[in-house]
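Just so it is clear, none of the values below were taken in a lab; they were calculated from the coordinates. Just so it is clear, the model here is predicted, and its values are computed rather than measured. Cβ atoms are built from the backbone, for glycine too; each structure is taken alone.
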Structure P
Amino acid sequence: MVATTSSALHKTSNKLNAVLAAAIILAAVAALAQDDIVERGKYLVYAGGCISCHTEDVDDAVPLAGGRAMESPFGTFYSPNITPDADTGIGNWSDDDFVDAFWEGISPEGDHYFPAFPYTSYTGASRDDLLAMKAYLFSLEPISKESKEHDLAWYMSTRLAAGAWKELNFDAARFTPDASKDDVWNRGAYLVRHLGHCGECHTPRSTLGVLDADMEMAGSTMGDESIPNISQHRVDGIGRWSISDIEYFLDIGMLPDGDFSGSSMGDVIEDNTSKLTPADRKAIATYLKALPPRENP
C-alpha cells in the first residue's frame, strides 16, 4: 500500500514538473515573440518617419516626445508626444485606438485629426505593421511632456474643420498590391506611398491642402523650403539617376554629383532611410524609377 501511494505521488510529481516545464517554455517563447514584435516595430517606426516629426528641433530634445513645429499655409502645427506616458502621451491607447488613428484619422476621444498627421498616407498600412509599431513605442520610457497647441488660422481652429476636410478629401483604404508588378515594386509602393509617406512632402497640394495625384512626386514647398521633384523628369526630377544612385542617396545622403543633402531631407536620411535594409532602399528606388516624368509645378 505504501509503495503504491509512493508511486502515485511520484507520477503526480512528474506530471506537475512536466506542466511547469511546459509553462516555462511557453512563457519563454511568448517573451521571444514579443521581443521580435518590438524589434520589428522599431524598424517600422524608423521606416515610418516617426522620429523626425515627433522630436522637437532642439539640441536636448527627447525623441518622440513631440513639439516639432510644422509650418503650413493654414498655420503652424506641433507634433504630439507619442511616448507611452499615460497623461501626456499615448500610454492609455488600446490597439484599436492606435489603428484608428492611422487608418481613420480619429483620436481615442473621437476627434478628427488634421492631415498634418499623415493618416491620409498611413491609412494604407497593415494592422500587423501598426501594432508592431505600437509595441515598440510602448516599450519605451514614458516622457511627461504636454503637447503644444496648434497655432492655426481662425477657420482651422476647431476639429470640426478637420472633419469637414476629411469628408471631402479622404478615403480610408488599405494598400493592395498590384498584381501586374513584381514584389520589389509593390514593397517600394507600400513604403513610398504609405509607411514612408514620401508624397506628403514631395507632391504638390491644392489650395485646400489636398495632394495632387496627377503630380505625384513633382515637388512642393513647405514653409520657406522648396521640396525637390523626385519624378523621372530628366531635367526637373531625378530621371538621370540610376537605381544605385537613389539607393546610395537614401543610405548616406550623397547626390550623384558628390554633394550632400541638407535641410529637412537630412533628418529623413538620418532618422529614416539610412535605417532601412538595403532591400527596402532598393524597393523604394525601384518604385521611384517607375514613376512617370513630371515637370515642376
Structure Q
Amino acid sequence: MTGEASLFLSLCNEMLADEGFSIGQQAEIAKALGYQGLELAPGTLGKQPHTLDRDSLKDVRQRIENQGLRTTGLHWLLAPYPDASIVDRSKVTETEGILLSLIDQCAALGGTVLVHGSPSSRQVPSSVSNDEAKDVVAGRFSRLACRALDQGVCYCSEPLSRSETGFINTVAEGAKLVEQVGSPAFQTMIDTSAAGLAEELSVAALIETWVLSGSIAHIQVNDTNRGAPGTGDDPFNDIVAALRRVGWSKPIAVEPFRSVVNAVATAAIGAATMRAHWQNHLHSEAG
C-alpha cells in the first residue's frame, strides 16, 4: 500500500467560464475551494483557441499562477471545432494542425496533459470500418505524440461511454491504441463517469487493474449522473481508496457537466467529497 500519496485536485474550468467568471476569477474561486490547479477547456479562452499568441497564453498562465494555482492541462480539445475529425481522411490534416497548436499551448501554459475526449471528432464515417479508423487514428496520434514528447507533455486518448461515441469506449481499447502508437508521450486515462457507464469492472477495480500497467496518465472524476463527486450515488469512497492503494499522486481533475445550485457550489461539493474520502482513508491507514 502506498499511503503517502498526496491529494492534488484540479478543477475543470468550463462550468465557471459558462457562468461568466474570468480566468482570474476562476482561479480565485478554485483556490478558495481548496483546488491546486485548473484544467482548461480551450474553448473558454477564445472561439479559435489554437490561434492564441504567446502573449495571450502568458497572460492566462500569470492570472492562474497569481492565485497560487497552476494549469494542469487541457481537455475538450476540439469542442470549438464541430467539423474537426481524427477519423475522416478529408479532415484529419486540418484537425492535426489544430491539435499540434494546442499541444504547444499546453506546454506554454505550464500544463502536462492533454485529454482527447471530443466525441464529435471520433464519429466513424459509414464508409470506414472500425479497424481502418483505428489505423488512421494511430497514425495521426503518432505524429501528435512526437510533438508532445518534444514539449514535455502527455497526450491522452479518453475512453467515453457508448452514448457519446462508438469509438474507443473502454480503457482496454484505449490501452490497445497506446500500444499501437508506441510513445511514452501518448497514454490513455480514466474518466470515472464514462467508466462507470461503459466498463464491466467497477471503477475502483479498473483503477487497480490499469494504473499499475503504466497506460494511465490521467484521472478525471465525476458521477455517472454527470455531476461532481458527491452529487449522485457513485461509490467515491471505493474510488478514492483505490487511488490511494495504487499510490496516485498526479492531479485528479474534477469535471462536472451539470450543476447543483451553481458552478461554485458544484465545485465545492466535488472538492469536499474527494478530500473527505481521502482524509478518511488516510486516518484509517494510520490507525
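Listing for the model above:
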read-out	value
For P(r) over Cα pairs in 10 Å bins from 0, in percent, for residues 170-249 alone computed as 16, 44, 33, 6, 0, the structure of P, Q it came from	P
For 95, 46, 40 (Cα extents along the principal axes in Å, calculated) the corresponding structure among P, Q	P
Among P, Q, structure where mean count of other Cβ atoms within 10 Å over residues 178-185 as derived comes to 11.5	P
When distance in nm of label points 7 Å out along Cα→Cβ at positions 50 and 154 is computed for each of P, Q, the largest belongs to	P
Structure (P, Q) behind the derived value 18.9 of mean count of other Cβ atoms within 10 Å over residues 194-201	Q
If P(r) over Cα pairs in 5 Å bins from 0, in percent, for residues 42-137 alone is computed and equals 2, 13, 22, 23, 15, 11, 7, 4, 2, 1, 0, the structure in P, Q	Q
